[in-house]
Structure formats: C-alpha cells, structure tokens
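These notes open a run of structures that come right after.
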Structure P
C-alpha cells in the first residue's frame, strides 16, 4: 500500500484513570507521547488527526478531533476521525504505545489489504485493533455497529472479516515491548528503565 493516500490517526483521548493524569503528555526521550506518535507517523502520512477531547493537544500543530459520539472509547475516536478524514486509508495508532517503530509501520503498510481493515496480530495471537489501517469505506458499517450499542473494536474487526498482519518474533524489528501500553505510573517507570 502506498502512503500517498494515507491519514494518520492518533488516539489520545483516554481518561488515564490508572495513570492519575493525562498520560499522553508524559515526556519520553524529549517528546510527549502524542508528539512521539506524530514523529513516527509523519513520514508516511499526508495528514494526521489527533482524537482527543483535551485542548492541550491543540498546540501540536495538527487538527484535534473531539468525539462525535461521546463516551464510546477508542471506537468512538476512530469513527470521529474517519468521518473527518479526506483520505482512503487511515493508520490508527494509540498515543500510549511509545515503542512502536518505523519498521512496524513499514511492515503494516507493506502487508495491508486494499479493501479491508488490516490489523497487527502479535506473536501470541492478540489482535491489535489500535495498530491498524482502516479504509474509509467501513464508515457506514462502523456507525451501524456503534449505534447498535457495541463498543468492542475486536468484535467489529471480526464482523468485518479484517485482514490479519501477523507479527513474528523472527522479524528483525520485533522486541517484547514493541506494543507495550503505558497505563500506570509503574508502566511508565518500566518504559524509562526499558
């Protein structure tokens, strides 16, 4: 898949309850977690949208999209950005997974399906719906899914017969913390200590 028709979507709208403060503005290697994702996505994407209801993210230089349907979590953030996107393909990444690499982005782009949602699947078989490419053609199905009362992205991906992009421990860029989530102060301490 070529990146000439690709928008980046950074999910930065979580409540950060376990962290006790907005985790997306925590600093790692000189950047906030949101800025880090912008840095990773910008070489590949024609535009970047930040899914957030936090005004602090407006100073980053990219459009911040508030939830069109409140209180739906990541699925609501993805939907809200997809309806604003002007591109056919949209790479979704969470702001709280700071060790995602440029090599992983290349791998996802090279193995994406042109008509389906393409999501990373970890070596242990876990589907990563927040490390995926969503074509805008799925917007009507996603809206119907949300309006039916469902919030689970995994269920939506499976209903849409998503394309799995299988990650292997044999990939040169793989390491166990590649997709590590930062949810608590302890997680952040582990990140800093690597």
Structure Q
C-alpha cells in the first residue's frame, strides 16, 4: 500500500478542489473586510479559497503521474455540475477547530464525483479508503476559542448565482512553519456532454 500515514520527504499531501466563482469570492471578501480585526478569527487567504471535491491525503510522490493519467481519463466523461450557495454558516466544534463556511447545496452530482475520485484513489494506491461524501463548502475563516459568534456583522443575506463546476484541480497541501499553504499542481476541464 502506498498511502503514507504522515508527511515525509517522499510523500505529498493531495486533494481535488475547485475554486469558487469570482462573484462568490467578492462576497466572501466583503464579509471578511466588514469583520476585520475580530479576536479569534483567522481569515483564509483568497488564494486558498476552494471547495474540496475529494481529500486524498499523504501519498508517495512517485504516484503523481498515475494521478495525472487517471484524472485525465476520468475527466473525459465527467459532466458539468451546479451548486447553489446557501449562505454563510458557523460550524461549531466543541473541541476547537470551529469554522465559518460559505455552504452550498448538496446534490447527487457532487456525491457522484466524490465517489469517482474515491475509486480512482483506491485503484492507484491499493489502499482501503474510508471517506464520507463531504458537504460542499468554502472554509472562509477558522475560529479560535476567544471568538464570540455575536460579534459578527453578517451584512444580510447574499443572493449569489449557482457555482457551475466544469473542471477541477489537484492541489498540494504543504506545512511551512506553523502555516498550511495550498498549491495547485494540475488542472482539468470536464469533457463529458
């Protein structure tokens, strides 16, 4: 098995993602600038905003060409899908790690592409994969213990157009000092009709 349990010199931490529509990023930026300086809030940098389609985890770097080939083959049949934004949500976790999301509707097509990626990863790694279909969202902020929910200025509800997903990217997650940096490695367009 080639899934690697933790980062090493020979491993790379990967996930499939899509970037939000520019209109959605504009709404996120407006929301964050209206709430700038709040204690206990760490805003996600604009270049890191994404919706995870499938989190792969740590794998051997030598598998990158296999991921590229298999993803290219998968994209030949993948059809465009649409996600409707539901609004900004506070996700509370009592053990810490609470977040703010721009949440999207969960549709069958989103679960389907997640399952296709899961099969692809299982084929490449030979590993046993246990992954639940995620809730489509963009994490816009991580919240510390000092954060108080009543301190937010919500600016009312944003009426955003659906997000049309017609491609995806393979991203790498790298820990640098005490921060995590995301780097896109490859990009594909959906070619299915």
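What follows draws every value from the coordinates through simple rules; no lab data is involved. Remember, predicted model here, so these are calculated numbers, not experimental data.
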Item checked: Read-out relative contact order in percent (Cα under 8 Å, 6 or more apart), computed value 34, structure in P, Q -> Q
Checklist line | Source structure (of P, Q) for log10 I(q)/I(0) by the Debye sum over Cα atoms at q = 0.08, 0.13, 0.14 Å⁻¹, computed value -0.23, -0.64, -0.76 | finding: P
Check: Hey, semi-axes √(5λ) of the Cα gyration tensor in Å, for residues 62-109 alone derived from one of P, Q reads 32, 19, 7; which structure?
Finding: Q
